[in-house]
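Please treat every number below as a calculation from the coordinates, not as lab data. These numbers were taken from a predicted model, which means no experiment stands behind them. Cβ atoms are built from the backbone, for glycine too; each structure is taken alone.
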Structure 1
Amino acid sequence: MVDLLIKNVDAVFPDGVRRGDIAVCGGKIVPAEGEAREVIDGTGLTAFPGLLDTHMHIRAPGISHRETFYTGTAAAAAGGITTVFEMPVSRPATSNVALLEERIRDMEAKAIVDVAFYGSAGYDNVKEIKPLAEAGVIGFKTFSQRAVKGRENEFVGLTCPTSGELYRVCDEIAQTGKLFAIHAESDPIIDLVNSDPRYERWTQPPYYARPKIVEMDAIARAIVIALDTGTRISLCHVSNPDAVELVLRMRAPGQEVYVETCLHYLECSQDDTLRTGVWGKMKPPLREAEGLPRMRAHFAAGHIDMLGSDHAPFTREEKLKPAMPDGIAAVEMTLPMLLCSYKRGEIRLEDIAAYAAQRPAELFGIGDRKGSLKTGADGDIVLVDLNKTYTVELNKLQTMAKECVALYEGRETGGTIVRTIVRGKTVYQDGAVTAEPGWGTWIKPRS
């Protein structure tokens, strides 16, 4: 007898959508045979593999007034995500094994979906890279720029502002075989924009001193250094189609350079930044509306390898300070709003399964368990009603930072998540969390 049987559902695979039954036993997908303890009628529903979010900033336990592992993973479940990759930014940052273990303990007590952790990788903690890799981090993260002023403690071991520093850290990470996630922005160009009156127009919204060249200069530098050191890299939150095309031109044959983007760079533009003010301020900033169809075409073509929300919550008081911190907190919009592109005919359901689930799982070494509806994978399943949409209301969201989702307020989704299932257990159903804190577990890549 199996634990769960979903009958007569349209199951989405990267190579097609097939109607049939899905069974889970002992937390794993198994052949759909025999009786079941729980039966779900999937008629009229679509089953996706649980999505992976490769870029979250829950920041707990060091910074829990903005989000906790419970509220952050509840928001993820509401967005169709069953595995999140938590970034090292915290207070302090995840710059050594002891701090990693502290964050894992907090997560295991509170999370309702599964969580993997990046390790910090900066020039000031090179000696910690090998121990963090051996401890089981999913990959490493750095910023190719200085720490955010006033938040230096959150960025310990997390910055490589010079080419020499980035080269040394890439060289160290290459020895581990882990993916190195790089926030690619160029401080010298930001400094020029902020100091030279010729570029004053770029200091204002919607640019916030970050025109596209800030991102593209840093991407080019990262690709060249990664090629020389043999480092596997992923470029975080690539914001515009010119940057994607730069990667396609520069990447050497066989070089492992992967592209991550976010929902907001597929669905939102500078117009939304101007409309929402500080609530639409992030880095990199939103780009021109005319680039959005090209970004979605790159996603459909497989030129974008993974989807991260860059979920970065702040309180209202923090966002309204003169410094205006960068970040939105829209992880729970991921699948509901991504389906808008499907409804427009710009992407296929299969593309979502491929590039928001299977490919990132494979690239990070967890493809044997995550990102697929194949037999033997974890029973991570998202049931969606494609015929039922809703208008986004901030007060109904799971995140603590509800106002940080203002970009999507009043927008209509492309579908409704009926259930999110993690290892066979329903953790979110019909708009409500159904799992107790602690169901989520730590995900380590295979050795």
Structure 2
Amino acid sequence: MSLLKRIEGSRPQNTPPGAAPVAPPPTEGGQQPPPPPPQGPLSQTATPVRDAMRDVRSALQTKIINNLDPRIDLTDVKAVRASIEEMFNRFLEDEAVVITRVERQRMLDGILDEILGFGPIQPLLGDDTVTEVMVNGPYRVYVERKGKLQLSDVTFLNDEHVMRVIERIIAPIGRRVDESKPYEDARLPDGSRVNIIIPPLALNGPVVTIRKFPKYRIQVADYVKFGTATEEMMEFMRACVEARLNMFISGGTGSGKTTLLNILSSFIPEDERIITIEDAAELRLVQDHVVRLESRAANIEGKGAVTIMDLVKNSLRMRPERIVVGEIRGGEALSMLQAMNTGHDGSLSTGHANAPRDMLSRLETMCLMAGVDLPARAIKEQIASALDVIVQISRLKDGSRKITHITEVQGMEGDAIVLQDVFIFEQTAFIDGKVVGKLRPTGIRPKFSEKFEAAGIRLPQGVFGDMSGISLR
């Protein structure tokens, strides 16, 4: 008897494969009894109906893994793939499983993804239209396409299946996740950012959030084409980087801060030494003289942690001409501001905030997290002296991303930091699910324009004075 027939024979006689369970008869009062509770304390869905083809694939996968040559070089993907395909065809014939060509190829792809890739989510990672993958337990996998969230048809077998994929993600970079440390940040080989949180903190089961790193490097022309910015805005920001102004990118989660930081970093001249500091290495600079640093979590004994603050302090001894910090979220803000104020001009960084003014407030709070007892005015003076430009990027309601503010930090006036918008985005309507508005200059020339002249940079005529705006829809 074939493996498929044996699996089918284990089903109840009157229940076809994939059929929903028959409802119990009504009680004497004519009412249906309450449905059984879903599995798990807060599970979003019950366990999906067991699929015979999935069982066949699982059995074949186990058999292939057990018969793989232990001496085979797993880095030689082409050879491993050929070996797996040969065993798959042979074992399928031995079991006398009759399936269509499409099902056969789908089953082979699934086994290859389990052995060589990241399991059920591997097709999503290879889909260029998917920008984010969110695994909410084993039975709910959401994706982001064009800024909108969608429920995919991808599922895992159970929590253990998700944990195996998690282990495959974090093992190569020396990270761990277990009950003693149930959350972790990681990255995929292509640079995609990964966040993991598991039970008991995640009540739905293991949760994995993957922000994919685009295979195609987004260029200035793409920003203009997508309506994220205008040519004038990009030329202005290029001039700011070349003139060694300190810039800070502000925005919400998923707004595109890292992508914009990559673009701005590409404007740095080739002959400068650049130090990048990140939690998970995502930046891809095109220059040759780049030193990449990455923070490190504590080991299983709670020792050996290296924070962003530690790396910022250390980078000051590495003769940097530019310091680029992937994201500031704590006490490293004070170290970064001090670096900007002590001769390290042209530094770049990002942070979470909804507006330029909010970013200043957050920087004040993060400076206090450094544990240094400084008066509020002293912190504000540090910020006003260090920062030259704040760029606000936002993801709008329709999923599009726009640079909504390019703001000059002019200095202190009394106890307040003075800001002046140079470019803004004005929303004028919301039609057919699309945000309609204008990206335009405010008509005010920034005070640091003299730095452009000192660096020999000439901006096109009318960059600051074209009040007509550019309509985007």
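Identify which of structures 1, 2 gives the largest calculated value of Rg/Rh (Cα atoms, Kirkwood Rh).
The maximum falls on structure 2.
If relative contact order in percent (Cα under 8 Å, 6 or more apart) is computed to be 22, which of 1, 2 is the source? Walk me through the numbers on the way to the answer.
Details: 1: 22; 2: 10.
Answer for the origin of the read-out: 1.
Who wins on Rg/Rh (Cα atoms, Kirkwood Rh), for residues 130-265 alone among 1, 2, i.e. which is largest? Write down the numbers at each step before the final one.
Details: 1: 0.98; 2: 1.06.
With respect to Rg/Rh (Cα atoms, Kirkwood Rh), for residues 130-265 alone, the highest-scoring structure among 1, 2 is 2.
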**Request:** Assuming 10.9 is mean count of other Cβ atoms within 10 Å over residues 370-377 as calculated from a single structure, say which of 1, 2 it is.
**Result:** 2
